[in-house]
Structure 1
Amino acid sequence: MNSKLNIGLFGFGVVGRGLYDVIKHVQTTRIEISKIVVKDRFKKRLIDSDIFSFCHNDILHDNNINLVVELIDDPTESYKIVSSALKNGKNVVSGNKKMIAENLPELIQLQKTFNVSLLYDASACGSIPVIRNLEEYYDNDLLTKITGILNGSSNYILSSLFNSSQIYSEALKEAQEKGFAESNPTFDVDGFDSLYKLVILTLHGFGVYINPSDIFRIGISNINNKDIEYAKEKGCKIKLVGEVYKISKDQLSLYVIPRLVNQSKYIYNVEQEYNGVVIKGEFYDKQFMFGKGAGGNPTGSAVLSDITALSYNYKYEYKKLEYFNPPVYNTNNYLVIYLRYSDTNELKHFNFTEIYEKHNGNSFNYVTGKIKLSSLIAIKDIIPSLDVFIALTNNNYE
């Protein structure tokens with residue numbers, strides 16, 4: 001695609017506006033936003049109103065628009081837009097990680113069937129180009145692990161808890177006021193955002209698609225000051241981490257769980273709204289990528305990078321799917337967890353095979369012990385109703 005890119009943009013929220021501002025600063029005449037479709041007819045916007053529309057077809061059926069950029073929150077509408085654009089022969093850039101993670105196999109097939117390209121580097125880790133690095137630099141079967149802080153909002157909150165001695169509600173409110181967390185923060189703080197990103201990274205890193213509903217995920221919404229004190233006594237911080245790794249040559253495991261991290265780990269010093277991703281391989285050991293994971297301009301810059309790549313006819317080749325035998329998802333591995341609870345009856349749900357530490361007090365009860373990942377998956381729908389906080393201990397690190 002060497003001609004001018006006439007962009008049809010869906011969504012003009014934080015990221016959409018960020019992309020608009022970034023493009024205005026780019027010294028090029030080859031990229032132009034021709035039309036923006038939004039939902040709210042009455043919201044005031046400080047740019048030319050003639051560029052706005054309220055009908056999807058004004059972009060999807062406009063032959064002059066050769067690139068669709070989709071940056072809306074609603075995953076159902078996002079899927080309709082992206083799939084229709086691909087079927088209409090338009091290349092697409094999307095930032096909707098939930099939609100992508102839940103529909104990846106079909107989206108890959110649509111690209112092949114209609115000979116178009118869908119790029120979504122901006123959907124994973126904001127400004128860090130993880131997906132393209134996995135596609136191009138790590139395009140072999142030597143990769144063994146991807147570990148990362150994948151959500152800037154939750155990391156901002158955890159940084160405030162550890163560094164400013166705030167309580168959770170105060171840290172959350174501050175993150176919302178600064179635009180790092182939504183008014184309904186569940187997507188970020190309960191680990192869904194990290195989960196969808198991990199699904200995407202797993203496919204590009206290992207050639208395996210795993211449905212998000214089959215993965216263990218727990219977030220930080222139940223954290224309290226006792227958990228912070230416990231971590232500090234152990235010389236650690238707590239980070240919400242997504243991780244996928246090979247158990248053996250032909251098996252892998254993955255999950256999203258808060259984690260006790262000591263000072264020897266790269267992600268220990270990843271603070272505020274930043275993301276950090278550690279990639280490990282058989283012969284190159286560990287490599288670290290770091291950058292802003294939240295905010296309009298950083299994510300808008302990542303969207304622009306995808307747009308620029310399309311101007312040079314770039315496509316994901318999905319090499320791990322095409323040329324290698326992917327490993328199989330396995331949940332029979334053991335994890336060592338810290339479990340803080342309020343009621344001893346809550347312990348009956350957790351099938352520990354070994355207990356390493358146990359403490360009972362008037363206001364603070366916890367155990368640390370070994371538990372099978374499959375046991376946690378079996379109770380993942382029960383855990384949100386319990387007054388517990390779970391974190392991997394530092395014993396899980398190599």
Structure 2
Amino acid sequence: MTSANSRLRVLTVIDGFRMGGAETLLAPLVVAAPDADLDLELVGISGEEVNAPKTIEILRRVGIEPRSLGVRRLLDPMALPRLVREIKRSDCDVVHAHLEMAMSLAVPAGLIAGKPVVCTFHHVHRPLDGRAAKREKVAVAAASRSARAIFVSNASRISFQEAYRPKGLPANWEVVHNGIDISDFAPGAPDPKVRAELAGSSELLVVLAAAFRDFKGIPVAIDAWKTVSEQFPNAKLALVGGGEFEAQLRKQVDDLGLADRVTFAGVRADMPDVYRAADVIVLPSIYGENLPTVLIEAGASGRPVVATRVGGIPDIVADGETGLLVAPSDPADLAAALVKLLSDSALRERLGAAGTERIRKEFSANAWVTHLRAVYEAAIAGKKKRKKRS
């Protein structure tokens with residue numbers, strides 16, 4: 001019988017090793033797994049042609065050589081037999097499937113191979129049509145028959161329930177937050193050089209770190225900064241990132257007369273120093289967020305945040321305890337929250353310290369694998385109970 005201290009073998013199955021959020025989370029999961037007595041093996045359902053070289057490099061760097069099964073489509077007649085053989089070959093205790101194609105195949109394959117299956121959804125549901133809608137519907141049906149269906153935020157679970165199970169929450173659906181490697185992110189004094197690059201001679205610095213994409217709400221932050229800068233003329237907003245909307249954002253800044261109060265800092269590789277250089281981190285997303293990594297990294301770095309009540313953001317930011325939450329697409333609300341924090345250094349320090357503690361307990365990779373270990377044990381125990389009844 002599996003005990004709390006015994007080592008568990010986990011076959012982690014994913015659609016493919018593309019360059020995405022779910023895929024890149026596998027590396028910190030692998031690194032932290034031994035701390036929870038987990039042995040992980042990684043398998044991609046699709047062929048090697050879909051794999052991103054960068055993702056494979058990241059996984060190899062942490063000691064994992066992923067394999068690909070070469071399945072081209074869900075209805076490939078060889079897909080299920082190949083995965084069943086893989087599960088049996090691995091001699092795993094539990095199968096953990098990430099993303100739609102993997103879970104759609106892993107649940108029936110696990111049933112045939114006699115192994116419990118855990119599934120994870122990594123996004124907030126949005127209306128789909130055509131084949132995408134059909135694929136997601138199949139995945140939800142499969143996951144609802146698995147030992148556990150994991151959603152990485154409350155917003156994700158609620159969105160899927162509203163779309164697919166409005167009459168009631170399935171018993172096997174639960175929330176387990178993803179975690180990241182926070183070892184490089186810790187409170188500390190800012191690097192004077194980085195501070196100068198981002199803030200110049202300004203006394204206060206607010207950092208917005210995000211790709212320049214429409215759902216990040218960066219234009220809202222720029223509008224809000226017009227109000228903030230009237231009260232804090234010696235404060236600087238640093239936009240760290242890049243993307244197709246940069247020209248539009250620069251025009252907005254110029255039109256509002258903020259060219260000397262907003263810095264376009266570009267994409268940077270020194271994010272731990274960027275966070276520590278900031279007095280406040282802001283993320284004004286208007287939709288689409290599940291568990292934005294920037295807020296986890298900022299919290300681990302001891303910096304207070306102002307963010308919107310969108311998606312899984314309230315899972316990360318405890319309003320009034322680790323940061324301030326505001327309404328999306330509301331420059332006035334965002335400006336008021338920023339002014340409140342910029343006016344009170346003691347409040348910034350208190351929220352930042354509480355944020356660090358919260359991130360370590362709930363969103364570190366070690367916290368993640370500890371929670372997953374409990375899910376795996378429950379899945380294995382449930383499988384044994386069903387065997388005894390039969």
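Each reported figure results from applying straightforward, stated rules to the coordinates on display, with no laboratory input. What you are looking at is a predicted structure, and each value in this text was computed from that prediction instead of being measured. Cβ atoms are built from the backbone, for glycine too; each structure is taken alone.
For structures 1, 2, which has the highest computed value of distance in nm of label points 7 Å out along Cα→Cβ at positions 141 and 189?
2
Quick check for you: by distance in nm of label points 7 Å out along Cα→Cβ at positions 125 and 365, which of 1, 2 is greatest?
Working: 1: 4.0; 2: 3.2.
When distance in nm of label points 7 Å out along Cα→Cβ at positions 125 and 365 is computed for each of 1, 2, structure 1 gives the biggest number.
Please state which of the structures 1, 2 yields 3.5 when distance in nm of label points 7 Å out along Cα→Cβ at positions 197 and 333 is computed from it.
Numbers: 1: 2.0; 2: 3.5.
Computed on structure 2.
Consider the structures 1, 2: one of them gives -9500 for helix-only ellipticity at 222 nm (-39500 (n - 2.57) for each DSSP H run of 4 or more, over all residues; to 500) as calculated from the coordinates. Say which. Each step should come with its number before you reach the end.
On the way: 1: -9500; 2: -14000.
Checking each candidate, the match is 1.
Once distance in nm of label points 7 Å out along Cα→Cβ at positions 77 and 309 is calculated for every structure in 1, 2, which label goes with the largest value? The partial results should precede the final answer.
Values: 1: 2.6; 2: 5.5.
Across 1, 2, distance in nm of label points 7 Å out along Cα→Cβ at positions 77 and 309 peaks for 2.
Taking FRET efficiency 1/(1 + (r/R0)^6) of positions 21 and 101 (r between Cβ atoms, R0 = 25 Å, to 0.05) as the quantity of interest, name the structure among 1, 2 where it is greatest.
Numbers: 1: 0.35; 2: 0.95.
Ranking 1, 2 on FRET efficiency 1/(1 + (r/R0)^6) of positions 21 and 101 (r between Cβ atoms, R0 = 25 Å, to 0.05), first place is 2.
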